[in-house]
Structure P
Amino acid sequence: MKLLIKYLKLNILPMILVNLCALTVVIVSLLCNVDWHIIIYEGAVCLFFAIIIGIYDFVKFVSKHRTLLNAQKNIVYTLENLPASENIIDDDYRLIIEQLFENARDMKIEYDNGYYDMVNYYNKWAHQIKTPISAMRLILETSECDEKTMLNQELMRIEQYADMVLAYARINSDTNDFIIKEYDLDKIIKSAVRRYSSVFIRKKIELDYKKIDKVVLTDEKQLLFVIEQIISNSLKYTKAGKISIYFKDDSLFISDTGIGIAKDDLPRIFENGYTGLNGRIEKSSTGIGLYLTKCICSKLGHKISADSELYKGTTIKITFNEKRLEIE
């Protein structure tokens with residue numbers, strides 16, 4: 001019905017002209033004293049052909065409309081599904097569309113080239129920056145300065161930020177270096193905990209973690225990054241108490257006794273750049289860490305969520321059975 005109304009509106013002028021012509025013929029016939037039976041017969045014949053032509057034209061209109069709807073789904077890749085031109089105006093529109101398509105394709109190629117150059121640069125930068133970090137750490141290990149512990153902590157933060165830059169540059173890439181297969185979850189957790197062991201000791205935060213004995217389908221490198229980000233956040237916002245890591249119902253839980261997350265902030269903590277109340281308290285917060293964990297989990301087919309209560313702590317949940325991934 002909606003299409004019929006649109007068709008009638010589109011052809012309102014031709015219909016008015018046809019009716020005016022028919023009315024003119026009737027008036028002229030009456031003025032010429034033509035038998036009214038002949039007038040009715042002529043009108044019926046004209047009406048019959050008008051209905052047939054109208055139905056045919058409406059069917060063509062619907063068919064063209066559906067073809068255009070189908071073309072909208074593939075217009076990014078090809079113009080082959082566009083309906084054939086029926087007149088010079090259609091030809092003009094097609095030329096405009098083809099020109100816009102070519103311009104858009106050229107712009108995308110230019111953007112992709114620039115984006116891949118940027119990702120390659122960040123890749124090289126992230127690996128290059130780790131060389132002086134490793135050198136400085138080695139120097140600190142052989143030195144006896146009073147600030148040794150603090151300097152090690154700052155080096156660890158620099159290395160973490162370098163990893164975040166690399167993850168952020170890759171997150172929207174069409175390609176990835178994921179190696180999806182079954183991994184020992186305990187091994188990944190222990191690697192993450194080991195990296196922050198000195199922070200646990202310095203802040204006197206208790207770690208409640210027992211061997212899980214679970215194998216999960218994931219990418220080891222990416223999941224390690226996710227768990228490290230969560231532990232880093234927990235340590236940042238936990239002044240005293242403990243951090244618990246446990247597994248239940250196909251899900252990994254990382255829970256802390258920190259300052260928690262405000263109720264209004266909780267639905268938005270995985271948004272890019274969102275820091276909320278905690279971000280205003282912790283001035284160095286960028287709001288990127290949890291955004292990256294969300295994006296990575298989504299690409300891995302995992303689900304990540306958070307449950308928290310202000311001043312009572314936060315629990316992050318990673319579920320591994322959202323969808324099967326192809327094992328390489």
Structure Q
Amino acid sequence: MLVDEADVTCLAGDGGRGCCSFRRERFVPKGGPDGGDGGSGGSIYFVCDTSLNDLNYFRFNPRHKAERGRHGQGSLRHGRNGKDVFVGVPPGTQVFRDGEMIWESRGGSGPFCVAHGGRGGFGNAHFKSPTRRAPRYAEPGHSGEECRVKLQLRLIADCGIVGFPNAGKSTLVSSVSAARPRIADYPFTTLEPHLGVIYGKDYSTMILADIPGLIPGAHEGHGLGNRFLKHIMRTKVLLYLVDVSESSGRRPMDDYEALTREVGCFEPTLLDRPSVIAASKIDILHDRRRLDGFSRAMRKRGKKVFPISAVTGDGVKPLVNALFKLAAAARADSIAELKEVS
């Protein structure tokens with residue numbers, strides 16, 4: 001099961017106490033204060049770990065605590081600092097505190113300190129002065145930070161497949177990649193996003209995301225709701241998969257308009273993202289006029305429809321080539337934007 005949300009409690013280590021001590025040594029009549037400082041508590045960091053692909057680890061480890069600092073000792077001995085804790089999160093993870101995003105895990109990003117360790121207390125040697133030669137007090141250690149954060153994972157893929165339940169999304173992913181999502185003849189077979197890798201001619205790759213089926217009102221939480229709509233935010237290209245066969249019992253144009261409406265209500269900027277339209281299940285299509293009418297309506301909007309059958313493989317190769325071209329162009333645009341910013 002893909003876990004894409006988790007609530008995590010982070011407890012940084014407390015600082016150690018300072019020591020109140022005086023030097024007592026033979027032949028040293030006025031040794032003076034020699035209490036050392038306490039060590040600082042350990043902090044908790046989140047780091048981007050590319051070997052992870054979900055937040056399943058946090059289902060069984062929702063609480064992370066760093067080591068506290070050791071107390072100071074006599075002879076000006078400083079307490080040992082507590083060890084920091086580094087927690088790996090997959091790329092695409094967003095960290096929220098009090099409803100506000102404070103960090104996002106990306107490849108190449110450095111560690112992010114989510115909870116700072118407490119400072120160690122000063123020993124009495126820190127407070128000596130010409131007018132205060134024998135201070136008989138030391139500082140206690142400061143408490144480490146405690147925070148509760150919410151982790152949300154948004155899958156990073158080149159292309160996201162958007163469609164109604166049973167439109168053939170999982171079948172398409174399994175036919176063009178090594179991914180094996182669950183396939184069955186009933187709605188909401190896919191209950192979690194699946195990623196498949198497609199290999200091109202020149203050893204290029206494209207990651208395809210199978211997003212669970214959408215229904216009208218999904219942006220308001222109907223069906224599987226907006227829990228999975230957030231995953232298409234990371235995709236560079238959208239593939240609208242419309243079932244044109246009679247088995248759906250709906251008009252293909254109505255399905256397409258419903259899908260774009262749900263995507264636009266969730267995030268209006270997604271409608272400006274490069275997209276491809278595919279008409280699926282042509283192998284069981286009996287009335288060809290359904291496909292022809294849908295294609296004509298989309299041509300009037302300046303869009304091309306790719307008729308495909310993921311079962312027989314008809315039309316799949318031209319569709320994949322079109323997706324590769326759009327994904328490569330989107331990557332080039334992203335690199336150009338990064339160069340302009342830098």
Structure R
Amino acid sequence: MKTISTYLFIAFLIGSCSKESNIKIQSNDFSSEVMNTTATLTPLNDLGKRKFKGYIGGLYPNGVNHPTGTYAQDLLKICKKLIPLDTLGNPSPQNGKIIFGSIGWSISGQNIVALKNKTLGNPLTNPQLLLYNFSEGKGQARINNIMNPDDNYWNFVANRIKNLHTSFRQVQIIYLESEDSTSITSFPGRPIQVKEELESCFRVFKQKFPNLKLVYLLARTTTFGDNQHIFNTEPCPYYFGWACKWAIEDQINGVPGTEYKGAKAVSPLVTWGFYDWATSTPRKTDGFTWTEDETTDGLHGNDAGKDSISTRWQNFLLTDRYAKNWYTK
């Protein structure tokens with residue numbers, strides 16, 4: 001078990017790395033918290049301009065749930081300019097493909113497969129868009145693995161790409177979902193650490209996928225029971241949404257190490273897909289719910305759960321002002 005001095009040292013390191021961010025760590029931010037409860041947790045999109053433990057909600061800065069300003073303009077430009085590529089990464093309007101791949105653990109793989117089944121052959125969707133599952137389960141694709149460019153997970157991805165007869169150069173869109181295995185369970189200590197690690201993942205993506213333009217984050221669904229791991233026990237899944245929010249916010253604020261355009265670009269642009277954390281109480285913003293009977297084990301979605309998430313996600317991609325430019329026909 002880590003001592004308090006160890007936590008303070010970690011806090012110092014993260015605080016130093018995040019000195020340009022407006023999310024600050026205090027020395028007591030790594031204390032333990034009560035697990036297995038969602039009673040005091042509010043979905044980010046419902047939270048809006050209200051605060052959770054002193055921090056404003058909403059999916060984007062200032063408590064709003066939609067992109068704004070220069071970031072919104074850049075997002076629209078990128079979504080409009082996505083074009084089919086051949087395996088060498090060259091534009092190929094007739095025969096090329098736009099590859100949309102999942103990165104992460106088993107849940108992201110399940111979600112992309114369910115979305116793929118709703119996309120292929122759908123008269124509303126882009127026929128040159130292909131969705132591929134690059135996710136790996138059994139604890140082999142946690143954020144800690146993904147952020148290491150030499151981890152064996154990337155050998156798995158390379159083999160999957162080879163077997164699918166595509167290339168790293170054709171991947172232009174990624175959906176990332178996984179989790180960090182840290183034992184830190186406090187707020188904002190945990191989401192700040194996960195945010196830093198997500199940003200490391202984005203920089204690795206930029207190295208691995210030369211033509212990658214977009215990364216979509218959905219956060220995580222709420223979980224039920226302890227699932228044998230701290231990171232799968234509430235409030236840690238809820239905190240993952242805050243990590244996603246703050247990673248996007250860092251990029252909007254131009255925090256060093258998150259740049260997505262110009263000569264200094266080290267990351268693709270990162271944005272929200274369908275935010276999927278909810279409880280059995282319908283969300284005020286969209287009525288979405290997530291219940292234990294939609295899971296097989298309190299964590300993974302069953303057929304009904306996967307259908308619920310993929311349906312909501314596809315509706316987002318079909319109607320979102322930005323995503324519909326590359327997802328629709």
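A short reminder: the numbers here are calculations on the coordinates, not readings from a lab. In this text, all values refer to a predicted model and were calculated from it rather than measured experimentally. Cβ atoms are built from the backbone, for glycine too; each structure is taken alone.
Worth a mention:
- Structure responsible for -21000, with helix-only ellipticity at 222 nm (-39500 (n - 2.57) for each DSSP H run of 4 or more, over all residues; to 500) calculated and labels P, Q, R on offer: P
- Among P, Q, R, structure where log10 I(q)/I(0) by the Debye sum over Cα atoms at q = 0.08, 0.13, 0.14 Å⁻¹ as derived comes to -0.34, -0.96, -1.14: R
- Entry that produces 15 once relative contact order in percent (Cα under 8 Å, 6 or more apart) is calculated, selected from P, Q, R: Q
- FRET efficiency 1/(1 + (r/R0)^6) of positions 87 and 151 (r between Cβ atoms, R0 = 25 Å, to 0.05) - highest-scoring structure of P, Q, R: Q
- Which of P, Q, R yields 17.6 [Kirkwood radius over Cα pairs in Å, for residues 111-294 alone, calculated]: R
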